[in-house]
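Dropping the structures in below, format is structure tokens.
Nothing in this text is a laboratory measurement; each read-out follows from the coordinates by a stated rule. Because the structure is a prediction, the values reported are computed rather than measured. Cβ atoms are built from the backbone, for glycine too; each structure is taken alone.
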Structure 1
Amino acid sequence: MQRGLLVAAALVLLGLGIVPLAAGHLHLGVLVPVGLGLAGGYVAWRWSAVRAWRAAAPWRRALWHAAWWGLALWVVSVGWLWHGIAGLGQTPATTPPVAAIVVLGSGTQDGKPRPALAMRLDTAAQLAKLQPQAVLAVSGGVDFGQDDSEGAIMARYLAQVHGLDPATMVVEERSTSTVLNLEWTGPMLQQRGVDLAQPIAIVSSDFHLWRALHIARSQGFGQPIGVAAPTPLLTRFNVWLREYFAVASSWALGEW
């Protein structure tokens, strides 16, 4: 029974990791399930040898149980974070009046937004059309292997797909992280007459808003309002898992 459950769990984890890996996504949210799946598969394959190793000494049995308890506690901590970030953010229709709309970067490929970024831009475009008085800002530097900055690609997408005028946008083109997205976009908004104490919409993927809003407040945004874009189903599990490590990293680095 235990061996069968371990095999099933290993196959599920491998599937959750290999599918996005084959689509070109490489980050901890992909590598961790692959690693856990391979480890679980190996233990299931060598089940008799593992049981013999475990029974050979009391310290081995203690280590075995400690490893499983550690994994269980980690899973609980992941679930706790996911519960906290689930359901955050407004929709474009429910967002109160804002002075500006900031769209955070999420990756480009072949000069176009990746699906998650396209969903952020689609959400921002809906909000911009509902609140045309708001200054629209896009933010992101040059991704690896790309020629154009993420900010420029985002502005071009909004113009081509949604008919928005890029000349009216704030386009930040140097940042490589959420912290820098907001740190460098803030002064550019101020140059356009936006007071950072005013309500400002932060448009990002649903899983990312919890961290993004904390960082926005630490960067001087007085009333950041999260507006949630959906996450592509293919990578949903993986990016939510990646966010767990991103939150831990942000906390350790004191980014908020």
Structure 2
Amino acid sequence: MAEELVVPVRGRLALARDGFRAYGLIAMMWVRSTMAYRASFALTTLGSFLGTGLDFVAVLLMFGHVERLGGFSLGEVAFLYGVAGSALGIGDLLMGTMGRVGLRVRDGTLDTLLVRPVPVLAQLAADQFALRRIGRITQGLAVLVYAVVQLDEVQWTPLKVLMVPMMLLSGGAIFAALFTMGGAFQFLAQDAAEVQSAFTFGGNALLQYPPTVFAKDLVRGVTFLLPLAFVNWIPVMYVLGRPYPLDVPEWFAFAPPVVAVGFWVVAGLLWRAGLRSYRSTGS
């Protein structure tokens, strides 16, 4: 029995290894292609940086009229904004091209990926890998640094310092899983890229503001149903020393890595179900 279990596990590990290797090779191919036109890359990255920065300009304008938003200062809101924006940028950089699944299903080009000895998910995720998306990550990190400078009232312990990279990596993984779920959904509804954006970019817009400005039913939904709150709301409340609007245990603040893994398990199951339902275009 033990030997029968070891073989499938080894097979899955080998498949995962091949997938990561293929992803890296395809992504590097697109990076080399991008860097052949360095001026264009610099301009598009700057455009991404400035374009996403307009969201924070709106926050600054808002605080030009109020001193606090939902009981939060500018520095605290900037902290929420920086973590959410950077996490989305990581997820978008790694898996953002999953929005093209519906297009490939419609035009039949997904068939060419199925005949290659490489996981389809790795091929789709790395297809047209856009390095310019680091502009979003850089902009989010810049706001995060600004926020840390502004947060004089926070007592920075080693644990709280370590929670910042934990939030960024776990949040990026959660958003990446959400992109994958959106790609799986497009096997059923081929014109559903906007639905995917509503949950990814729309979720980021939600997380940029304090949970105290939203109705508790919405806060419950993004905490227990679609766990976006683990990207920044819950761990940031711990760092700031603020109570979460819902009565949740304190250890929830350290759960983002576990939530990210669980979310990826669900995303993987949905992706496999979506891929199995694919029946080609018939052409």
Structure 3
Amino acid sequence: MEMKVETDWIELWQGSHGFRNVPHKHDDWMQVTLPIKGIVHFTQEDRSYGLRQGNGLLQPPGTEHHFYLGEQSSVIIMKVREQGAGGMASINPQFTAGSEHDIRQHFHAEDMVGRFRGWMLALIQGQALADPLAVQEVEQDVVAYLGGMLKLEDRKSSMPPGICDPHLVRALAYLHDCYADTINIDELAGIALQSRYHFIRSFREATGTTPYQYLLKLRITEAMNRLKRSDATIAQISESLGFSSASQFHRSFSKITGVTPQIYRQQ
């Protein structure tokens, strides 16, 4: 069995027993192979590894590798572009996956399974709903996870509690002005003069939430006003506020308010 979701910046893949591939390499991507059950028989640059649950292995770009899965085995593979605004360089512009990193990486298998399921679901929903901000937040969550795994040096935000950075204030103003439009994380990061990785970090520190959740709350707040003060249908309100479908609007509204739009309008 195989599961796979990919974007411009990341690829998530899970395979189980019986899978085998041929020697190959990825020139622009780094890969981390994470066994979550059983044994992965892995060959990297002509060296063989018997990887067990919780024992990961890093494949820097250009590294030839292949593997097969033993009986009742399962593995998660995460691929991330090394360079570019949405890749590992968003954490550290000088990042290069290579000799300075230990290729052996230990991880908690149950935690990884939970994260993987959440990422897959969010990516599938975000792609199906053509919601770039939701997809980009998953991309950066994956990048941040790998950054923590590799113990990359990352500068902490110096912004004090509250929103004191004038560039971040401009990004917030843009969100408040354009929340009904399709918004791209790179637009917001550009306004804030930060990489997308550091923008999400500083935004969360300043507001207590992610840009995507902040955007949803702006849309739902306005939807609540329109439900009470206008005769527009729920479908019309949903479409005018940038939701890709009425079902997405219903899910978001119910999650944030605890009631459906219909019930809220009748209260």
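Going by mean projected area of the Cα convex hull in nm², for residues 18-81 alone, which of structures 1, 2, 3 comes out largest?
Numbers: 1: 5.4; 2: 6.7; 3: 3.7.
Once mean projected area of the Cα convex hull in nm², for residues 18-81 alone is tallied for 1, 2, 3, the winner is 2.
Can you say which of 1, 2, 3 returns 25, 38, 20, 16, 1 when P(r) over Cα pairs in 10 Å bins from 0, in percent, for residues 186-233 alone is computed? Present the calculation step by step, with values, prior to reporting the outcome.
Details: 1: 28, 49, 19, 4; 2: 25, 48, 22, 5; 3: 25, 38, 20, 16, 1.
Checking each candidate, the match is 3.
Tell me which of 1, 2, 3 gives -23000 when you compute helix-only ellipticity at 222 nm (-39500 (n - 2.57) for each DSSP H run of 4 or more, over all residues; to 500). Walk me through the numbers before you get to the answer.
Numbers: 1: -19000; 2: -23000; 3: -13500.
Only one of 1, 2, 3 returns -23000 for helix-only ellipticity at 222 nm (-39500 (n - 2.57) for each DSSP H run of 4 or more, over all residues; to 500), namely 2.
Once mean count of other Cβ atoms within 10 Å over residues 50-57 is calculated for all of 1, 2, 3, which comes out largest? List each step's numbers first, then the result.
Working: 1: 12.2; 2: 14.8; 3: 17.6.
Top value of mean count of other Cβ atoms within 10 Å over residues 50-57, among 1, 2, 3, belongs to structure 3.
For structures 1, 2, 3, calculate relative contact order in percent (Cα under 8 Å, 6 or more apart) and state which one comes out highest. Let's see the in-between values first.
Values: 1: 21; 2: 26; 3: 15.
The structure with the largest value is 2.
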